[in-house]
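Enquirer: Each in structure tokens, the structures are laid out below.
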Structure I
Amino acid sequence: MEYTHPQIRAVGGVVYRSTSHGQLELLLIKKRGGFWTLPKGQIKPNEHRIAALRREIFEETGLAGAVEAPIEEVTYQIVKRGKPCHKVVTYYLFRAEDGTLRPDKREGIAHVRWFPIPHALDRIHRDRVRDVARHASMLLQHATLAS
């Protein structure tokens with residue numbers, strides 16, 4: 001697919017953990033005045049996408065962890081500085097392993113919270129983001145059943 005507008009590359013993570021009771025939870029962020037969503041951010045020039053994902057998740061949530069399988073690539077149009085651009089976001093599974101959960105106020109994030117998967121899916125506002133989280137939850141549940 002060719003685009004005539006500039007392209008912005010970004011990465012996002014479906015951050016998950018398993019509770020002490022074995023329940024899978026997803027981490028959602030909420031920007032000031034915004035909706036619950038998945039952490040994501042732009043890839044800096046000459047930055048590898050995996051390094052960008054680790055950086056963005058740490059900056060926005062305070063968590064570190066393991067980047068796992070790519071889930072999905074989402075493309076949509078935005079307006080940046082008054083000009084149309086295509087944003088391409090590649091989402092990955094990201095297993096939370098370390099860190100202290102905290103919203104990054106400098107990034108405009110007001111809340112960071114764990115939700116059981118069904119509750120997370122209910123809270124995600126944008127259909128395209130909910131579809132990514134749903135796809136990730138199916139992968140996680142399939143992996144749990146297989147082990």
Structure II
Amino acid sequence: MAVMHPSSADVFQSDLIACAEKVKAGVTKAYTRKKDCHWDAWHQYCLENSIDPFLRDSTDKIHYLQVFALRYRDGRISPSGKSVASKTESDAVHSVGQKFASMGAKDPRKDSNGGINFRLQRHFRANVKEDKPPVCVPR
């Protein structure tokens with residue numbers, strides 16, 4: 001946009017805002033709120049630990065995500081203050097990655113091939129094994 005004529009840049013900016021609204025309209029408000037809560041938890045975690053929330057100067061971003069995930073799972077930084085299931089934990093980390101991507105940055109969860117980093121995969125897999133079995137309700 002820096003090289004665009006100012007009037008073209010204004011129209012482009014307006015269209016870009018309209019596109020962002022379309023993206024938001026693709027999900028429910030509750031889903032958006034949940035994702036925003038995940039980002040808020042990430043941002044607070046980063047502030048409390050003097051970490052750049054966008055990990056710009058970090059060569060290994062995964063260990064920051066792993067500690068965030070661990071603290072989210074055990075309840076230290078989850079919105080409820082209680083421990084959460086592995087799915088909720090991985091969803092919070094997923095939300096952080098999506099936020100990076102939505103701002104045009106590389107998703108820090110992903111490796112050079114575009115897959116989820118193996119350390120995160122194993123972290124989440126170990127937690128699935130620790131989860132309590134689901135409660136089955138008799139019919």
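Each value in this text was obtained by applying a stated rule to the coordinates, not by laboratory testing. This one's a predicted model, so the numbers in the text were calculated from it and none came from an experiment. Cβ atoms are built from the backbone, for glycine too; each structure is taken alone.
Enquirer: If relative contact order in percent (Cα under 8 Å, 6 or more apart) comes out at 18 when worked out from the coordinates, which of I, II was used?
Expert: The read-out was computed on structure II.
Enquirer: I've got another one for you. Quick check on the output: 62, 44, 31 is Cα extents along the principal axes in Å, derived from one of I, II. Which one produced it?
Expert: Going through each structure in turn, the value belongs to II.
Enquirer: To test your reading of the models, identify which of I, II gives 0.25 for FRET efficiency 1/(1 + (r/R0)^6) of positions 21 and 77 (r between Cβ atoms, R0 = 25 Å, to 0.05) when calculated.
Expert: That value comes from structure II.
Enquirer: Supply the structure label, taken from I, II, corresponding to Cα extents along the principal axes in Å, for residues 29-92 alone with the calculated value 36, 29, 21.
Expert: I
Enquirer: Quick one: helix-only ellipticity at 222 nm (-39500 (n - 2.57) for each DSSP H run of 4 or more, over all residues; to 500) came out at -8500 when computed from one of I, II, so which one is it?
Expert: This figure was derived from I.
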